[in-house]
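Chemist: Next up: the structures, one after another.
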Structure I
Amino acid sequence: MNIKTDRAGVIGSGSWATAIAKMLLENVGQINWFFRKTDTIESFRELGNNPRYLQNVEFETERINFYNDVDKIVENSDIIVLAVPSAFLPEILGNLKTDLSSKYFLSGIKGIVTHENLLVVEYLNRYFNVPFENVGVIAGPCHAEEVALEKLSYLTVAGIDETKAANFAQLIQCNYICTSTSDDIWGTEYTSVIKNIVAIGAGIAHGLGYGDNFQAVLVSNAIQEIKRFVDAVHPISRDIKDSAYLGDLLVTVYSQFSRNRLLGTLIGRGYSVRSAFLDMNMVAEGYYASKSIHEINRQHQVYMPVCDAVYNILYNNFQAKKEMVRLTEKLS
């Protein structure tokens, strides 16, 4: 596996995809990049930046091969980085004619494929025969907005094959991105899913007027909740205090850039879920993840009071104020 490849493709056009493209171009001469809309590609070529996200990141467009045909970008890429909302993944890949079984994948998706409650690695394996060994997962605390500003950030690339994970990590490592590796693809993926749910809960508490003291208790209980769940689903030795787990939770709960926290804050202030989404005009993965984790946990029966409270507010129409009071009685 040659990490200095010019056959790296990015599927996704949002802020995280843009940040990943920026990181890749620190290490390779050219990238392939998929956009669904041709007018976005035309604007990008004209402006030299993504016209919708992270406009302050300037690109040398001659180093980018733009595509709006997903089959063609897959054909012309050896390593494919996925950075789309998880809910859109089946729509984008569903009609593929190209064989994916020999491709390498790096997933930057921090969500779950909701139709069957599959992690991205499971979805690729089940529907496209991609070996688990050929998939890496980008984990850890890293907001696209700070990558754009080249603020020092730390990422973990998880993969069953640690040599391949290390090669994936070198693709995105640069002077403002430090990387490490892990063999825990299930634990890191599930953590990245659940932390978005927790961030919605933290936002709801913030919107209702709870202070920093309560937020600290919420987060300390939530990381224990995450540990119970990932240990039940995939019981291996892991340190939940590592940045791929705890760090990712902390940045999503506290950051001004967290769209999941924003969604929760709006709901805490009295918005309906629908009106909050309309006001945000962007996807908050935690909304979809809440339903998926609730359904998965029917099998495992892990005690998850924070996730349960968020689910009740989002899907059972429980009043946020009353449900948060009930949650406070379950925390310690």
Structure II
Amino acid sequence: MTQQRAIGAHSPGQALTIIPPPGAFRLTLAFAVVVSHASALDIGRLAVLLFFFLSGYWTARIWQEKFDGQRLGRFYLSRYWRVAPLYLLITLLAAAVRGWPLHWDNFTLLGVGSTDHDPTGVSWSLDVELQFYFLLPLLMPALGRRPVLMLLASLALAVGGWWLDVRYGITTIAKYLPAFLLGSMTYVTAWKPSVRSANISLALFIAFTALTALTPFLSKKAPDPFDQDIWDFLWMLPLLPYVAHSLTIKSSRLDRDFGNLSFPLYLIHFATITVLTKAFGSGLVVKAGAITLACALAVLVYVLFDRPMDRLRVKVTEWPRAAKPA
């Protein structure tokens, strides 16, 4: 956690706030998903929607700054390479441990969200991520010229995506596109909320969380009156200035490791918790042990596999950069 002072703030209490840098915030979101799967707290989807917001920001930034908004083939290769190797490794291991059969979509990843052929239990979101990666270069020109119009259009598409999900069980990017585009708009418009705005944002989010505690949406024990994704999207909105301010904090090398560690932890934890609670019961001690083991496995996989694979990805797909005019 880092303590920031707003530029130009004058009063002593006006400028101080505690905001995690980007990597620590991503790791916090991953832990929120872990807690959701180990308890009755229904906060996992909220964390995933915030991941989608961050993905929209970082993917737009990567497309423009690392691929110059034009090297489409390398961009697609880079984005798939970032997700696929670790996903395939964890999927194969989880299928072997849990005794799950494998299908064609387990190897392409696309379609996992609709078929539920998912031994990891969480890969539906990676399916949605890949769909967004494909769309982003096509959306960026219009997003740069008319961001508000694009956001409104995405809300209309989200209604259609929601209908496909409810009626036919088909999970598409359409349902979650507004969350991604809000992140991309944060980059395109260079939105950098002040510390004061971040403080107000956090206070509003806490208030909305208190309101959520009075509804069925915070607990898995009560049925939701309507699709939780809709409520969680509204729940996410007050926190966005806080998250956007976090993106302005420069990451250290350790913080980047924290952020990257969120990916293996996200993929590993569900199968770990499921296997151990099935074998030893669902007591608090067993769940705590499962979470500890998931964290240890995530660190191991990150150091030995994911980090070296990602370094190779960067070396192959992001270099040499296109020459810039003098």
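Every read-out reported here was derived from the displayed coordinates using simple, explicitly stated rules and does not represent laboratory data. A quick note: this is a predicted structure, and the numbers were derived from the prediction, not measured. Cβ atoms are built from the backbone, for glycine too; each structure is taken alone.
Chemist: Identify the structure, out of I, II, from whose coordinates mean projected area of the Cα convex hull in nm², for residues 185-280 alone was calculated to give 6.2. Could you put the intermediate results ahead of the total?
Modeler: Values: I: 6.2; II: 9.1.
It was calculated from structure I.
Chemist: Could you tell me which structure in I, II was used to calculate distance in nm of label points 7 Å out along Cα→Cβ at positions 257 and 305 as 2.0? Display every interim value, and only then the final one.
Modeler: Numbers: I: 3.3; II: 2.0.
Label of the source structure: II.
Chemist: Another question, if that's okay. Tell me which structure, out of I, II, gives 15.9 once mean count of other Cβ atoms within 10 Å over residues 201-208 is calculated. Let's see the in-between values first.
Modeler: Values: I: 25.8; II: 15.9.
That value comes from structure II.
Chemist: Another question about this same structure. Of structures I, II, which gives 3.7 when distance in nm of label points 7 Å out along Cα→Cβ at positions 193 and 209 is computed from the coordinates? Spell out each step's value before the answer.
Modeler: Working: I: 3.7; II: 1.4.
Going label by label, the one that fits is I.
Chemist: Another question about this same structure. Match the computed value -23000 of helix-only ellipticity at 222 nm (-39500 (n - 2.57) for each DSSP H run of 4 or more, over all residues; to 500) to one of the structures I, II, and report its label. Write out the running numbers ahead of the final one.
Modeler: On the way: I: -15000; II: -23000.
This value belongs to structure II.
Chemist: Ranked on Kirkwood radius over Cα pairs in Å, which label among I, II comes first with the largest value?
Modeler: With respect to Kirkwood radius over Cα pairs in Å, the highest-scoring structure among I, II is II.
Chemist: Let me ask you something else. For which of I, II does mean count of other Cβ atoms within 10 Å over residues 153-160, calculated from the coordinates, equal 23.2? Mind dumping the intermediate values first?
Modeler: Values: I: 23.2; II: 15.6.
This figure was derived from I.
Chemist: A follow-up question, please. If you rank structures I, II by relative contact order in percent (Cα under 8 Å, 6 or more apart), which sits at the top with the largest value?
Modeler: Details: I: 15; II: 28.
Result for relative contact order in percent (Cα under 8 Å, 6 or more apart) over I, II: largest is II.
Chemist: Identify which of structures I, II gives the largest calculated value of FRET efficiency 1/(1 + (r/R0)^6) of positions 41 and 57 (r between Cβ atoms, R0 = 30 Å, to 0.05).
Modeler: Working: I: 1.00; II: 0.70.
When FRET efficiency 1/(1 + (r/R0)^6) of positions 41 and 57 (r between Cβ atoms, R0 = 30 Å, to 0.05) is calculated for I, II, structure I comes out on top.
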